[in-house]
Structure I
Amino acid sequence: MEQYVIGLDYGTDSVRAVLIDTADGSEKASAVFAYPRWAAGKYCDPAANRFRQHPLDHIEGLESTIREVLEKSNVDPAAIRGICIDTTGSSPVPVTREGNPLALEPGFEENPNAMMVLWKDHTAISEAEEINVLARSGNGPDYTRYVGGIYSSEWFWAKILHVAREDTGVRKAAWSWMEHCDLMTHLLTGGTDLMAFKRSRCAAGHKAMWHPSWGGLPPAGFLSRLHPYLGELRGRLYSGTFTSDQPAGRLSATWARRLGLTTDTVVAVGTFDAHAGAVGARIDDHTLVRVMGTSTCDILVSQNKELGEQTVRGICGQVDGSVIPGRTGLEAGQSAFGDLLAWFRDVLNWPLENLVYNSPELDASKRDALRADIESRLIPELTAAAASIPWSESLPVALDWINGRRTPDANQELKSALANLSLGTKAPHIFKALVLAICFGSKKIVDRFEEEGVAIRSVIGIGGVARKSHFVMQTLADVLGRPVAVAASDQAPALGAAIYAAVAAGIYPDVPAAAAKMGSPIEKEYHPRPGESEALQPYMEQYDRLGAFAATLTKSD
């Protein structure tokens, strides 16, 4: 009998579902749903680093994509054995006692503080610093030890603390909080007892300072010193956590009807997109998998005995079982990767949007045709021009911190910068400098792991940038001075989620066995070009010097 699973991958802008044949990992159908409220800019204030999403975007996307893949594939619903959800993170959501998103409750429908606090929301910078100061006070364990020694404004407790202080109404109404991956899994299983629900080990360990050595989450006494609400909330969360090869439950009757599936479908414990993507790319020990999109997440796995009690400074956590059960998953990343290039694209587009496309000389059809033509050609033309600039020409130097720095040593207050501009600097020169900046930022992550004694023997890129930009990937190989492979799958995180679902449904005994059969092959490999690494060294040194200077300009409260 044919057996299928569904992987659901919630990204920043859209959710995508893939229907996968468990025999060989082949994709039978896929579907994408763009979040309409997010696309309209609702509940966000980029100038204040506030990025919120309405849960209805995610619920509507869940129903739309799964129904679409079933319709496209014509697969018997009874053959769908499992579903697993991966999401961005940390993206916590306030919920009622029953686990309903607060934004679906009367009176909170349009309140940004009742929405999901997206991973890239940096409104909690001061709260993150409070957590760091308290954790280093010497009054008990350093609860940031297993998250690189620095708690980030992108993570669970800092975001909740910020909302609790800013909005008394939300604080009083939010009985608990759930990571996005847990919320969607909980909705599918139809549970009402949050205390019995199986929370994600990946989310808890990497973002909420969960660790077995201190009994799970930091104790209520520690959290209460930040705010009494956090101490109370601690008792309404969880103590144990679960890896994503485990079933969270089965599809509820309500959701089975809404999706056109059966209640026999197993729903796996949720996870984060990067960790699922690493599984989809067939990660193995000492392989660095780089999920390369708007930002990057960099994932490694190691045998537990290799690390022992060692902790790696300045990364985004090391968690037993967060990627492959029985091994330690290590996470790092850049807060902006493709986002930095998208920012420059938007800068160049400003006069077009505000002058050219509004010109009375253009009728509607010509305006639309011109916009489509420029949008399709802008980045490819910039890329070609940038690639042709010789190293003998003077180039600007740039930093990739346009959304702060995630790794190494998280600091979301840091800002990007450009230096070494001249009258000869043109748009392709700046574009090339920005590409170098994101690649130099990548090298700093690799260097940190190796400085801390964690060997990296191979590098795999997944995601849109990895598959679409030859220029970025070749530059990355040159900067790293080592080969960089690219996974063939367009949807590696969703594929990884499907692999977890296949194990949770009992089709495979463990994640490595499932990944060996279902994971993505490598489609291409970039090798460092002779002499390029040496030519890039002076620019890397300029990047370091500019970074040191820019850090001195950052205002810290």
Structure II
Amino acid sequence: MKGRDLVLEAFYRYGVRHVFGNPGTTELPLMDGLAERSEIEYILALHEDIAVGMAAGYAQVTGRPAVVNLHVTPGLAHGLGNLYDAWRAGVPLVVTAGQHDSRLALQEPALAGDLVRMAAPFTKWAYEVRKPEELPLALHRAFKTAMAEPSGPVFLALPSDVMLAEAEGEPWPLTEVIQRGRPDEATVNRLAEWLVAARAPVLVVGDRAARTQAIPALVRLAEALALPVYIEHQSAGLGFPYRHPLCFGRCLPNGPFYRRIFADKDLVVWFGVTSQAPLLYDPHPLVPDGTRVVHVDCDPWEIAKNRPADLALQADLAGAAEAIAQAVAARLAQDPEARRRVEARRAEVEARRRERDRQRQEEVEAGRHQRPVSGAYVAAVLGELLAEDAIVIDESVTSGRFVHGHLPLHDPRGLIALKGGGLGYGLPAALGAQLAAPGRQVVACIGDGSALYYIQALWTAVKYHLPVRFFIFNNASYMILKGGLQRMGGPAARRGVYPGMDLLPEVDFVAVAQAFGVPGVRLDDPDAVRPVLSEALAADGPVLVDIALDREVRPYLE
């Protein structure tokens, strides 16, 4: 068989049923081989970064590596934005790119470049296959490495001559690294002792908790100790059920927020957290000096990355959560005084949670008749109407506090959010999620600025009959940047002048959607919120709702 046939056979044996991409001349060998592999469908995107985002969304829902094929140097460059986001989120991707015939490389043909050096900063492993006999090993290593925790993207460059050469042998059986087990008993017992004895402990959970099936044990642990739980800022996934009475939602990426939630705490447990730095420089540590810190993760690099930990535990996260929960339960069963302390804390924590919920409900009620419409009111109604097993993709940015505050997020594979911060991830990821879960309701909550990065993703939704509901939270600006200038308090805030941050004249999203074949509707009347959202969610194909929000500028991250 030819090299390309061995590549495609490996894809098939490793469970790949879709290849995402936008082809060019260096991809022709692969495309020619796909003509004879009807069991592997090529999913066409109109931009390489859309292809990467789709593959990432697909992988985040399935939990399996997805394959994306890019077009040599410019194509890989186009895909780096969403490759960066996937890398920060730990998404298992096998990114491939066609490369020129290696016999032509010295002549520096058009489109040529060092693909491995381009991809290396945002991948776990990057390699250019030099000869066809390397293919079985390279493909096996790529898939194994992408899946093993901490999971993430890998990259393979596939030169045309290698793909067209005769290749002997077959793909290797795929090795899946089993990462299950309990940490050592002494360490677990020490941590359990600290947790039970703590006066005011707090748990911060990262999105790795969902990916590693650690959430059920973390819920039991939090309930046993009445632990207030926060989800790491810029989380790519769930971390903890949002509607749980002990969950206080997603952290804000600034130092003052962390200092506020840690001010009275004597024990902070970071569990699977990778977002450990504020978005803007702050001279103070996130955790106050003198506070005991425990850090649990599967990746030694992330443990105590930015400050010392009093207890640092590298372990399989599901096994660690289960062991800690069991050890804590055993200690509590033998300590009546500790149980009384926990119950007193439970009443206090649940009262705080009720007060937070009351304030959020007041915000919803205040926006019930607001014109233009209130983001809080729209998100609250959407939360009431969503299917129980809906998948939510969030890149609403400024409106993210409404999405995360009012939607009933509880499914470990039911939330995909922007981890790396590079815009343009949400629309493509929603398409990949819908392809991975055709029977589930997929809802994309996207800011207008984010949507305009890759609005042509709508075309792919139509082409492949992907019934994603696109809700565009539209404030006609890069509102998060305006809020940042407000927080700075400089001349822009004083004068109300925000250079380069207004999306005026406004984009007619309804007309744009219709041009790509997607029905669209403008939502600017509060009385129409429920009927418009209900109709959109009931649609049997893709639909776009352009939600005209209020334009008030608020200080960023307050």
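Read-outs: derived from the displayed coordinates by stated rules, not from any lab. From a predicted model like this one, the values you see are computed outputs, not experimental measurements. Cβ atoms are built from the backbone, for glycine too; each structure is taken alone.
Assign the value 1.49, calculated as Cα Rg over 2.2 N^0.38 Å, for residues 212-251 alone, to the correct structure from I, II.
Going through each structure in turn, the value belongs to I.
Compare FRET efficiency 1/(1 + (r/R0)^6) of positions 20 and 164 (r between Cβ atoms, R0 = 25 Å, to 0.05) across structures I, II and report the one with the greatest value.
For this comparison of FRET efficiency 1/(1 + (r/R0)^6) of positions 20 and 164 (r between Cβ atoms, R0 = 25 Å, to 0.05), the top structure is II.
Using distance in nm of label points 7 Å out along Cα→Cβ at positions 396 and 468 as the calculated read-out, with 2.2 as its value, let me know the right label among I, II.
I
As an exercise: FRET efficiency 1/(1 + (r/R0)^6) of positions 44 and 268 (r between Cβ atoms, R0 = 35 Å, to 0.05), calculated from one structure in I, II, equals 0.70. Which structure is it?
Source structure for this number: I.
Given a value of 4, 18, 29, 27, 17, 5, 0 for P(r) over Cα pairs in 10 Å bins from 0, in percent, point me to the structure among I, II it was derived from.
I
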